[in-house]
Structure I
């Protein structure tokens, strides 16, 4: 089993020497286990000499491959570039600040060997500030688990192990890298988690703040929509539309009741305006759903992109190569 370790780096020049030393030890350990290993370092537009340090380190380490972005695109983009360049059967991302411990990588691989497809790290003893890092993370993890149905304690831990087959169909945007276990689970992967070591940051500064939590929650809405309605958006918009139309009809009926029973003036009753507004909004939602259906069908059919994933097929190649009636003709000839 070949292993690719993907490490996004952004202004981590002080950490690079310790990181490379830790990777040397991990590379030797994995080599002793018979695991062919490569490390892909993605410099996400650093301006502090990080790439210079990486280039110096890679000169004597052919297993270390480098990618440098022209500017800072963010952690998700750096991971996507590393995943695309990876050649391993197993891909393991981790942070460059050494809060993740490369010594945990053999343990993640051992967990994969138990039959799992994704192993997610859990920083149970997290070495970060409670108010600005841990508390928002706890809330976000709880919300993500409830919405997605994939019960993990720590979606924000970068250190995870993925079998390559479940990464090939994933396209990352925004802060989506933390949701890969969800995509994998929906694709049929066996997902588990494992407690990993978490160290306090020794050099440099954290690149993440409270605003990242809000970005993650917004991305979660996208993930939920794509997971449940990516091939049938009319069910979502049409459901909202019918609910709005029904509310408009009920409100209009109550307005009519007030006119007959209480002799209320319709043009002075705000409920009449509300009923018209709700009904028109419902119609717009239904029409939006129809437009979304057209876009989805164009998206899939223009690329001959299937709306499903096949895990395995048997005997199809042989059937394709064999000409119809070949077996019958051969039998007739031998007679």
Structure II
């Protein structure tokens, strides 16, 4: 492949990754808000705690060596992991380690997770749920029962970002001691020159940003099934997806660089998710499997009902007169439009 063709191919691929990232980032935010509306604060907070507990179990230990953090103290490993994992995902974040060993992480404003006006709808219980699922249980993942996380500020409470520090207290901690709130605690000064870095290619970084948004989605929906049941989660997920698809179709279509019909858009989006789609005819696209939800066969029906709302909403924005249909074909999924 000559260099010009290689560059053009990469540009198309990166544009599709960006469109996938944007759509699923918005869906995650919308899912939180729609769950709050339809099921209430307790269910939304439980979903968020479980989502982040899943991500901790999947990502944290496997990533320490990959990110060059092996050998650091538990507090520093925790803070620098959260810095790099979020920074590489496209989040505004900072970190610092004090002489005392306390290691800080600060998620800046605007918050990636509650971007735009969504921040005004987030109750403190939902804001603190990710810390209950991830931050306060990093010691559990490391086998260090003395590691605690102290939150000193939350944007949902009117503070400039989510901020806190990890601290090894040198003794086994009870569950109630692993997460504490001290809003009047002094904050450090963050020096960008001290932030950890990784030497990764642009392609790898762009792929990580896409996967960062997809991972929230792939863990949030199964977590919602756990707390709202398959039918409830399917309908909440579909309702959120439908609205996000309608509102963001034009933006995402433009990001993906699509100039053709809805089938071309669908092909571009699914290709950006590595789903290997093929066009069967003018009104039908098939994907041979569902890589995004691989390993979740027992939840396939509610997950598909929820996620298909994104594409249904996009079609409504494209042409509200066109009928929409989705069906399974063995392991494959068939999308019909028009």
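Once FRET efficiency 1/(1 + (r/R0)^6) of positions 216 and 240 (r between Cβ atoms, R0 = 30 Å, to 0.05) is calculated for every structure in I, II, which label goes with the largest value?
The structure with the largest value is II.
Given a computed value of 0.25 for FRET efficiency 1/(1 + (r/R0)^6) of positions 88 and 200 (r between Cβ atoms, R0 = 25 Å, to 0.05), which structure among I, II does it belong to? Write down the numbers at each step before the final one.
Working: I: 0.25; II: 1.00.
Here the read-out was taken from I.
Which one of I, II has helix-only ellipticity at 222 nm (-39500 (n - 2.57) for each DSSP H run of 4 or more, over all residues; to 500), as calculated from the coordinates, equal to -16000?
On the way: I: -16000; II: -18000.
Of the options listed, only I reproduces it.
When mean projected area of the Cα convex hull in nm² is calculated, the result is 29.1; to which of the structures I, II does this value belong? Each step should come with its number before you reach the end.
Details: I: 29.1; II: 18.6.
Of the options listed, only I reproduces it.
Taking 18.6 as the value of mean count of other Cβ atoms within 10 Å over residues 80-87 derived from one of the structures shown (I, II), identify that structure. Could the numbers behind the result be given before it?
Working: I: 18.6; II: 21.1.
It must be structure I, since only it matches.
Which structure, out of I, II, was distance in nm of label points 7 Å out along Cα→Cβ at positions 24 and 56 calculated from, if the result is 2.3?
Details: I: 1.3; II: 2.3.
Value 2.3 for distance in nm of label points 7 Å out along Cα→Cβ at positions 24 and 56 corresponds to II out of I, II.
Of structures I, II, which gives 2.8 when distance in nm of label points 7 Å out along Cα→Cβ at positions 272 and 288 is computed from the coordinates? Walk me through the intermediate numbers first.
Numbers: I: 2.8; II: 2.3.
The value was obtained from structure I.
Among the shown structures I, II, from which was the value 2.2 of distance in nm of label points 7 Å out along Cα→Cβ at positions 16 and 296 calculated?
Values: I: 4.7; II: 2.2.
Comparing all candidates, it corresponds to II.
Work out relative contact order in percent (Cα under 8 Å, 6 or more apart) for each of structures I, II, then name the structure with the largest result.
Numbers: I: 16; II: 21.
The structure with the largest value is II.
Of structures I, II, which gives 22.4 when mean count of other Cβ atoms within 10 Å over residues 152-159 is computed from the coordinates? Each step should come with its number before you reach the end.
Values: I: 22.4; II: 17.1.
Working through the options, I get structure I.
Read the figures in this text as sums done on the coordinates, not as results from a lab. Predicted model, so just to flag it, every value in this text is computed and none were measured. Cβ atoms are built from the backbone, for glycine too; each structure is taken alone.
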